[in-house]
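Input: structures, listed below.
Since every read-out is calculated from the coordinates, none of them should be taken as a lab result. All values derive from a computational prediction rather than experimental measurement. Cβ atoms are built from the backbone, for glycine too; each structure is taken alone.
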Structure P
Amino acid sequence: MKFSLSWLKEHLETDATLEQICDTLPMLGLEVEELINPAEKLSPFTIAHVIEAVQHPNADRLRVCKVDTGTETIQVVCGAPNARTGMKGVFAPSGSHVPGTGVDLKKGVIRGEESNGMLCSERELGLSDEHDGIIDLAEDAPVGMSYAEYAGMDDPVIDIAITPDRADCLGVRGIARDLAAAGLGTLKPLDTSEVKGTFASPITWDVDVPEPSLVPYVVGRYFKGVKNGPSPKWMQDRLVAVGLRPISALVDITNYMMLDVGRPLHAYDADKLSGGAIRIRLSKAGESYEALNEKTYTFEDGMLVLGDENGIDDMAGIMGGERTGCGDETVNMYLEVAIFDPISVAMTGRKLNVLSDARYRFERGLDPTGPTWGVHLASKLVLDICGGEASELVVHGQEEDWQRTITLRHSRIKGLAGIDVPEERAKDILTRLGFEVSGSGEAISSVMPPWRYRDVEGEACLVEEIIRINGYDE
């Protein structure tokens with residue numbers, strides 16, 4: 001699970017240093033596998049001003065540029081079609097390593113003109129596949145400044161290992177909650193208030209499965225009149241920082257929600273769906289679909305799938321289909337926020353050998369209340385970024401009966417773990433983790449939060465939580 005420091009601080013109010021955070025995480029059972037500083041590979045690259053760009057005398061597709069780097073004015077030969085006088089760009093000096101191409105720059109002569117360094121595209125910096133032209137910065141970009149600092153890419157990225165029982169930490173918010181419980185700050189509130197719909201959805205659910213537990217709860221919402229352009233820079237920066245490629249606003253929102261709060265979503269282009277309903281059913285042997293990874297998968301009997309009257313277009317909890325995927329032309333979108341049976345998702349994924357971030361989360365068990373609050377959290381992002389109008393909710397099933405009360409005897413902390421944790425400290429830890437705590441002594445009552453529904457089962461689990469947050473180093 002990767003997250004940047006600034007992303008963590010969207011959920012955690014803290015003055016803790018990066019070193020303190022990285023020291024605390026393993027003491028909570030969240031092993032730090034790697035600390036990545038993306039600015040390191042971009043350290044040679046600075047903002048430069050193209051004072052002059054003229055036609056190369058010996059090449060039709062090249063320009064000879066005079067470039068102010070902030071410390072000197074040098075000549076660069078550039079083949080980008082958008083190189084022009086007056087622009088601000090990203091400059092790589094001779095001797096620097098270009099991460100996107102693997103080339104070490106050297107001074108040279110290109111078609112008879114001296115060239116020192118280069119003006120870079122996003123692909124050359126390893127930021128995206130964009131290579132139609134060099135990076136074109138705003139007029140007020142400060143010449144000589146580090147590009148990584150200017151672009152907000154001097155943000156450290158932490159990569160942690162997640163044990164199979166900690167599905168709640170497969171979102172940045174869950175990690176922030178653990179750190180807050182350990183005393184490294186305060187968990188910020190999350191706005192999951194209701195977004196009211198203004199019309200009835202023209203798409204509904206048609207659920208046909210032999211056991212309700214396969215699809216206990218699914219919520220849908222139709223959005224009309226959306227504009228699916230690029231997502232905001234802040235969202236793109238966070239996705240890029242953790243290794244995901246921005247695609248479009250609607251797709252990026254679903255990926256962002258999955259990483260931010262651990263809630264996978266799926267967005268359909270509503271105009272590509274046929275029949276007025278999305279059918280959730282079991283597959284028949286030989287049925288197939290083309291997934292969003294551009295691969296075709298053929299199903300066995302009894303795999304949980306979604307589709308319409310034209311056939312399957314979604315491997316439930318794993319990957320959507322190319323046929324109904326959202327693109328730049330999408331103006332109407334249908335959002336799926338579901339709970340699927342973890343075992344069904346895991347078995348399908350293993351049999352068809354499909355790995356995805358969504359599968360990784362679904363098979364470990366999601367917060368059973370996720371569709372209730374997730375649809376509103378996602379709706380806010382869609383409406384804020386893409387505009388449009390949201391329908392009333394389309395609901396099948398209901399939240400699982402997740403509430404569980406566990407009694408903790410304070411003496412069992414010492415009895416099971418051999419550690420003295422004062423009673424008030426123990427109760428405070430559980431409260432910070434989201435448990436509703438009452439009672440005292442040998443009858444401390446703890447109502448578990450929904451995001452721990454899958455892994456907290458009894459008194460020993462509560463003892464584990466207390467000694468974990470108290471610190472394994474203790």
Structure Q
Amino acid sequence: MKKAKCIVDKDYIIGEVEPKLYGSFIEHLGRSVYSGIYEPSHPTADEHGFRQDVLELVRDLSVPIIRYPGGNFVSGYTWTDGIGPVEDRPKRLDYAWLSIESNKIGIDEFMDWCKKVGTEPMAAVNLGTGTPQDAGYMIEYCNHSSGTYWSDLRIKNGHKDPHNIKVWCLGNEMDGPWQTCGLSAEDYGKKAREAAKIMKWIDPSIELVACGSSSPWMATYPEWDRVVLEHTYEHIDYISLHRYYENEGSIENFLASFADMNDFIKTVAATADYVKAKVRSKKTMKLSFDEWNVWYIKKQIRFPWMEAPPILEDQYSLLDALVFGGMLCTLLNNCDRVRMACLAQLVNVIAPIFTEKGGRVLKQTIYYPFQQVSMYGRGTALKTLTSSETFETTLYGNVPFVQTAATYNENDGSITVFALQCDVQEDAEFSIDLRSFGNVKMVEHLIMDGPDLFAKNTFEAPETVIPRKVAVDEANDGNIFKTTLSKLSWNVYRFAKR
């Protein structure tokens with residue numbers, strides 16, 4: 001049996017975990033909004049038309065921030081189409097997803113939904129077809145108290161108090177040739193800078209996210225990030241990262257996604273630090289990993305010019321959940337720089353929550369690791385010193401077969417260790433060394449594994465892939481724990497100080 005060892009020391013601190021690390025994303029794309037969060041005819045719909053069965057599952061994820069309304073959608077979106085009396089709102093062609101947008105939901109309704117969930121929005125402004133002035137009007141509508149055309153229009157539309165949206169994205173993936181009115185790095189950097197100036201003049205308390213490269217596979221990467229940051233460094237607070245992974249035939253490559261994700265983060269951080277030195281800034285740029293997930297991009301089918309078409313509706317397997325858990329560990333292990341992240345997306349579209357129109361709601365396999373890390377990955381992230389053998393990949397070289405992350409919550413004295421076991425052949429003996437914490441005991445071991453890597457949850461069998469509890473010896477205490485990592489498994493170990 002293979003062996004692996006993980007040492008967690010309370011003094012080896014990465015950083016405090018910002019709750020916004022567990023954000024998500026709702027775009028006007030497919031059924032994310034319509035028959036996702038909003039379906040007035042649904043049996044559980046509330047007085048505003050929001051599905052309460054979906055609300056309940058979103059609340060259980062404790063998602064602190066949700067990006068809206070896009071995504072590619074935002075680059076051709078006129079935000080004023082989504083305000084005022086619903087019956088007067090225009091239907092528009094959505095260039096991004098070749099769909100028809102009804103505009104029944106806009107920024108006011110989304111804010112109402114956020115309050116029901118107990119979350120905050122990360123609003124995106126259109127820097128494709130839109131202008132810096134349009135961005136200024138939108139933030140004036142949302143955040144200015146009263147006494148101007150746009151703020152008084154919000155009041156007229158039924159929202160007396162400002163929305164006070166504190167995080168804003170300056171467009172989306174503007175280096176992408178698929179983007180409506182994409183721009184060069186120079187042109188986007190200048191446009192984003194001018195939008196940022198207007199927006200912060202209106203509300204100096206906001207934080208702004210500039211577009212980084214759309215993907216490390218882009219020819220613009222990472223030069224795009226450098227150029228954009230040189231134009232915007234003192235006007236923004238975050239640079240964005242987007243990255244998706246899919247199984248393209250090699251399970252080993254797919255499982256090692258966490259290693260590539262880590263390299264991506266380190267490269268963008270290094271690029272930002274170069275610009276910091278070049279512009280003589282005292283500020284360290286934060287990273288917003290505001291799109292990440294498993295996404296089978298090559299399998300997507302489009303339904304041109306439909307309202308809320310069923311597109312990008314990936315059905316996730318146990319294997320996908322394992323890879324997903326590894327990426328969550330990478331985010332935690334870089335939480336000193338990645339201060340905000342958004343799982344893309346939340347409902348129906350490449351999402352942990354999936355609905356039937358007019359019917360049931362389902363937790364996909366990836367729902368569970370996201371919920372676990374959101375719940376237990378709070379407090380202080382600690383550097384795990386993990387030693388294990390490696391496995392070979394054709395894309396990323398040799399990668400450790402155990403990926404770990406750990407958090408310590410000083411308020412209740414709890415310690416959590418997350419572990420992904422990537423070996424496809426055999427279980428592994430796993431030692432967790434917590435000597436720096438004194439006398440502790442293991443209180444819970446949760447695991448996701450199974451004989452069928454491609455098993456999925458369905459409406460007919462919704463609990464095919466769920467976490468299970470492994471019995472722990474309640475009398476067992478000390479500070480070094482021997483346990484077993486089953487092959488191809490996602491594990492959550494929880495400890496309490498005595």
#### Entry: Value 19.6, calculated as mean count of other Cβ atoms within 10 Å over residues 73-80, assigned to which of P, Q
P
#### Entry: Of the structures P, Q, the one that 16 was derived from, the read-out being relative contact order in percent (Cα under 8 Å, 6 or more apart)
P
### Task
Can you spot which of P, Q the value 1.04 was calculated from, given it is Rg/Rh (Cα atoms, Kirkwood Rh)?
P
### Task
Of the structures P, Q, report the one carrying the highest value of distance in nm of label points 7 Å out along Cα→Cβ at positions 145 and 457.
P
### Task
Could you figure out which one of P, Q the value 1.6 for distance in nm of label points 7 Å out along Cα→Cβ at positions 169 and 289 was computed from?
Q
## Note on the structure
Cα Rg over 2.2 N^0.38 Å, for residues 65-184 alone gets 1.48 when computed on, of labels P, Q, structure P
